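Engineer: Dropping the structures in below, format is structure tokens.
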Structure P
Amino acid sequence: MGALQGPIQRVRGTVSTPLLGGAHGLPTLWQDAQPDRKLLAVLSLALVLPGVAFLLHGHVGYNAADEGFLWYGVLATLDGELPIRDFQSYDPGRYLLAAVWAHIAGSGLVSLRLFLSLCASFGLVLALVAARKAFSNEMMLFPIALLHTLWLFPFHKLVDHTVLLSALWVGFQYLSKPLPCKAFGTGIFVGLAAFLGRNHGVYLAFSLGLLVALYPPFPSRVAWLGRVQALGIFGTGILVGYLPMEIFLALVPGFWGANLALMRRFVRYGGTNLSLPVPWPWKSLPWHGWQDATHFAAGLFFVGTLLFYCPLFLWILWQRPSPLPPAGALLVASVLVGLPYTHHAFSRADLSHLAQSIHPLLLGLAALTAFAARKNSSLDWECLILGFLLVASSLATWPSSALFEYLLSRNYHPFPIGKDLILLPPAEIAFYQKLASLRPVAGENPRDLLLAGRFPGLYPLLERKSPAWELYFLLPAPEDEQLRLCHRLETLPIRWILWDDSPLDGRPERRLRVTHPLLWNWVHTHNRLVREGLDHKPLLLWQYTPAQGVSQSRSADSPPQ
């Protein structure tokens, strides 16, 4: 036994040292595990914060325009229709994912909002995983998570928030250690993002492609050759990630032609959004109330977008900093990913479009302070910048915040929207109740009502389906599309037409009768006007009749009174 004592002691020491740290092994192991425990707690908060926002306003309000546009598309996809080909929509990816969720968890509005909130939580977690290495104190992730949560609105655009937050993680992961496989994976991500929204495909192909070109994954004696090889790998990944859309285009009858028609409309108009003037902060001076203060805060972020991206983008192109510490990698990823999204923010300069493109700015400013102070562990600058961003964001987003909507809902009343009870203002409930007579009775054609305007969310509310491909009458329609719609309305036949005569953004040239003149002429000559004005809204209710010259007569039917 004496001869074995030494080897046994040596074996014990060999085993216990790496696992338990010798005599002080257990505390060492606990200390090594502490950062993971802190990270788990912070990431849990990142999941909880969007969850709290959902609990506050997941049952409050209904946007029959934009949110209704998405919800109608999900319901139509559940019924076997295909986005873009069978109805006006975003790209198919988000509808297919939401339809799978609806098949499992229900097709109601609240269920859709829950799905979108979970998507936002996923994107927020990825962004925080990228940010955790940039800060010496991991507890800084909590205010960062809160900051991003403030901008997670509106509900129907949370998929777009998720794509952008995920892109920050993808860019950071690539810059952490550029490898050919990462370049390929980055391309796959871009292809998948394009399947969710082609605007994301364009923005991210530029930004992440530039990132791969500036930091190629392998050295080469000829610099341009290494970049070309890297972009080739990146482009191959895009083709692989976009494979679902490529299959639809190649194999689904009518899908290719519908996409070409959609792109021709965008090219003819010159964009996908109707522009608004930029709310520069000085336009809201002097302040006369909280509304001016919120406009001022939002304007600061539009100014900050230009001041942040322009000089830092030139610095990256000129200096091409390398090697990059974690904070530097996060900064470069934020600048390159966020730069093309400034087009989205300024294409229609309102708070919603700013929110959908602001995440790289928020994360990039935080990374900039950490990168500038990497030789000094002081948290003063980090806390100061984050504190300012939290105050400014709270002020700018207050009218769209979950807490504000929750406080407003205390004066609301429940009203059935589909399968859910939603808290709505009394005036909105009165409007929906007046439309109740347009619900179909047994045996009626569910496509005999045309909602000509910007409220496709009324279709599921009235248990109807759209007789037209176009759900959201926003951009000017080509003449051939208007003529085809008129012919379809005659052959169905249509019964009711609810026409929105309001000028969008207060501009008369954006009235529906101006953007769709042939449709207006058909409605005016083949239908009876049975109601002008509905609940103080500029809505015209028409009843179809094949007779001519009866547009101003009244119908004997019973329209909403």
Structure Q
Amino acid sequence: MDRSCGAARTRVTLPIPRVELLELPTGRELEVKFKTDAAGLKLALRSELLATETTDAPRRTLRTVYFDTPAGDLRKQRMVLRVRKVRSTHIMGLKGATPLADAPFSRRETEVRVPRPDPDINLFGEEISAELNRVIDGHPLEQKFETQIKRRLRCLNLERSQLEVAFDEGFIVVGDRRQPLTEVELELKAGEEAALYDLAVRLADALPVRLEIMSKAERGFMLAADDHPMPVRAEALKFPTDATLDQAVEIVINDALGQFVANWPALTETHDRESIHQMRVALRRLRTALAFVNRVLPFPEFEIFRAEAKQVASVLGPARNWDAFKALVEVGPLTHYARDKGFEALLTVTEERRLAAYAIAQEVIEDPSTTRFVLKLRAFLARRAWRSALSGAELLRLTEPAKVFAGETLERLHKRALKRGRRLSQQPPEERHEVRVALKNIRYAAEFFSFFFSGARPYVRAVAQLQERLGAFNDEASAPHLLWDIEAAAGPQAAKAAGIVLGWCERGTVIADDNLRKSWKSFRRTHPFWR
């Protein structure tokens, strides 16, 4: 964002006695961006929540040109290079790859003035220019797209923080194609991070705005490449080598939350079936993390956020179930009985149910309550609110090495999985579901904490294989319930196809049982890598 709201990256003095503001790390942007429409932008400009005692700065027209190599080498490294014209000044900016735990709220940025509208990467300094030259590898830089934005700026002086508010209206331009955008962006210039999220929560309550996950650059590159948002998988976590339990709490929970919101665009813009799956994975990871943290640092908010995550996941569940059922029919019985006309009727009703479930899933993601859930959890983590309920030994435990906590958590969850999986082949579906839950918990914990130990891969692979086998059994076992839901709507012509699917699923559960026994033995023989 512009540097006009105080002296960015410097200490700012506000008219409040004896308050010393914290400085943000050099080159780090911390922001919350909302998307809206023209009417919503007018309401935001008039909102008391964003009112100031000073007159608005004049509206600026910003033209920003984004560059990359013909092969998109910078984008592949999740780097963004642009040159922005502000009045008669040209400012070259570079944004680096953002860890999943920080996206979309925090980005690393470096800016320098340049004499011309073309980028000169050597002006960034020796270290940055060397890295850029390595990525570019001698290939020329070319213009990919530009943004044309009319921007109004305000500076908000809150009790212990200073924020800059940008009201943006304009277009992303690629040749003769233009994509409109209307945004309200809050950026923390100095002070307490939680204040940014607290204000964002109030705005989400008061105005017709929704959390914007994608940056202007991401949207521009997709428009230029005629591309679309892709589902996002969890990334390997990195911790400081001397990380404490207190730090680990924030890192692990933020990472799961980041994966959840990163998959919103793929759902809302493309209905990509993998986006539903990855959001449910993210919410399960989040619930797992909140549960094992609450066990050692009891605090009511951990359970409150866990319940909210479960509620969102439950609304996404039917879309995932219909995806699984459709895939089961298409890759299973349909490949052998394609001539049976009843399958067409069966799959038509299945698709109707699936699309209806996706519409509900999209509604919950776009609902203000989901935006509030995300922002409140970010604020909770920013202020590390759990500290307020701790005393004595509990407070002291926050300073213990995260590796100690990781080992204890993994050992406990491993033993729980072994206990629940006893006589697995004899268990009914309800008990197998509990085994599956226990395996998910130990798998996510192993993925969270593999940073602290060596040799985690064989264990994670064994757990994942067993979890997937249980998932396949669950899909086969639950398919008849979905079939009964649609059989009447599909009509009598689908009766034979329905019978074929039922028989196929019964056969599938027998095969799954045999595979489960093998996977369970493999899991039990795998060495726990944290010991």
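Engineer: Between P, Q, which one scores greatest on mean count of other Cβ atoms within 10 Å over residues 281-288?
Structural biologist: That would be structure Q.
Engineer: Let me ask something else. Identify the structure, out of P, Q, from whose coordinates distance in nm of label points 7 Å out along Cα→Cβ at positions 433 and 473 was calculated to give 1.4.
Structural biologist: Source structure for this number: Q.
Engineer: 19.5 is what came out when mean count of other Cβ atoms within 10 Å over residues 233-240 was calculated for one structure; which of P, Q is it?
Structural biologist: Computed on structure P.
Engineer: Here's something else I'd like to know. Given a value of -20000 for helix-only ellipticity at 222 nm (-39500 (n - 2.57) for each DSSP H run of 4 or more, over all residues; to 500), calculated from one of P, Q, which structure does it belong to?
Structural biologist: Values: P: -20000; Q: -17500.
It was calculated from structure P.
Engineer: Related question: Check the numbers for volume of the Cα convex hull per residue in Å³ across P, Q and tell me which is largest.
Structural biologist: Comparing P, Q, the top value of volume of the Cα convex hull per residue in Å³ belongs to P.
Coordinate-derived values only; no laboratory data. Fair warning: this is a prediction, and the values are worked out from it, not measured in the lab. Cβ atoms are built from the backbone, for glycine too; each structure is taken alone.
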